[in-house]
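What follows is calculated from the coordinates using simple rules that are stated; it is not laboratory data. On a predicted model such as this, the values are computed, not experimentally measured, just so you know. Cβ atoms are built from the backbone, for glycine too; each structure is taken alone.
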Structure 1
């Protein structure tokens, strides 16, 4: 079991993961953050790191993050975040789980897939159309930070789609999404310092997204040689 979970982890990766968890907890204690934001941050960092390693456990951890993050977003009136997590990302992660389980290597790491230019173009057109549609839907719901929330939804959908396709481009989509989340939670923290742990968490996600893209690029080259 230990091999399935932590197989092929390097010391630097474990240090990054443990240090990230410690930082989130420390900031939460120092600024008396809500337990929901703390747990959300811990789940989020964990799912990003395990996904970056191509481990199926990352998807299970994503489900925990979705539940707590949706509660936290609702409290801050980020209704777009609630909608995308519960009604779009959760169903799509189930598809991702099935796809990953069908494409696991002997080292318990998912096999990285290649995306064609044609598919990228189609996905880009659909994403642009979705942006326009969600903008008006969220505006009708009175969503806070409308533009940022709309971009967050579209990038989340793209990221989850690419994840289900086992593509490294999922990390680029998550990178844009988490950059937007940094803005959203910086604004939320300005209103209530107890959101600081969530801001720290999403900032760490950005670093992990960059690492994830690099990690999957390396994995893809290694797997193609086999």
Structure 2
């Protein structure tokens, strides 16, 4: 199906992996693993519909409150994906740049190195982008920027703070304003997701748990977005 007006920047909060696993009498590892595979399909669907820039929330700063076992299970899945040559080849075939956004100091060093290697290998691509939010929190994003500006203000490197200047200090500076945010699992909230970039985003909440999300569900979200009139406060 051709959709005339697709979002230039689409963000995804893929919620419901643990609940899906519980409902199918499986371990949370199985739920997360299937969720990552689903995102790989999702990225391909977005490409087919003409979406150029995807932002996906993979691991929040709040997720560090979960058990060490659960955290490590997720990190192991991301390690596996980062070292999957076939998946990395698909990024090159689709000329897709891969970015990681978040507090890298909070992550295992080997995982950061593996993800940064993909960043470096795909940095020349301009047409499509996948931004992976990992160890990311919206409040943390703003606090880091504020702390950096204060340090530079003390050194007299900053005299006046504008929106444009503030944004350059944010760890998420490379992520543009988001047109559409999709959150799955029936939760109708953003939970601190990119408060700066999502300020004027259209929001779409799917009742589907993330592993059950289908191409048709994406089409429904894009169709809904296509039918909206964005006003930006006017």
Structure 3
């Protein structure tokens, strides 16, 4: 069984080497807890080993990527020039591709980009933007309706990950109206959160509630954001 490492220090040892090839992995957590750092670092560290990655973002401004590069010493522009990292900033016009009646077009577009770049890791940050867009643009008034529409989108993305044998990250916020759909369809769930440690000190933590075909810990793991990026407590 082929696995694709996340390259997040301390995490792959908890995942028997990484998620299984073809996995759609949900990364969920509150704003500021480290979701974007997680997926960007995974793509960046893999690119240093020669694996190409793609980062699609609806929310992060270009200067934000620059800040991460400066803070953690990631030379993202150099890897972009070497065509090892591709960053796509998606405008609201691109949101249209996620509508249920355009999913064939979405799949064809993503498949073309992934195949032409040879990417093994792809991140879509954040799908909550799409959930809210679909609810608004389609006039959906209940969570059941939103979940039904998002389910079609997730099925399309999951099929794409499996047909291409990639590791596909999608990030969401905990209050996403379709959160239960994301959790049920995803092959893996990585939850980032804040908790109070001894003495009331706020810390970051990580849980792995789900990772198909993988023996993994269910207990909380500590997360540290250090000079070179994120690290997870080793087992």
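Of note:
- Value 13.0, calculated as mean count of other Cβ atoms within 10 Å over residues 11-18, assigned to which of 1, 2, 3: 1
- Answer label among 1, 2, 3 for the case where helix-only ellipticity at 222 nm (-39500 (n - 2.57) for each DSSP H run of 4 or more, over all residues; to 500), calculated from the coordinates, equals -11500: 3
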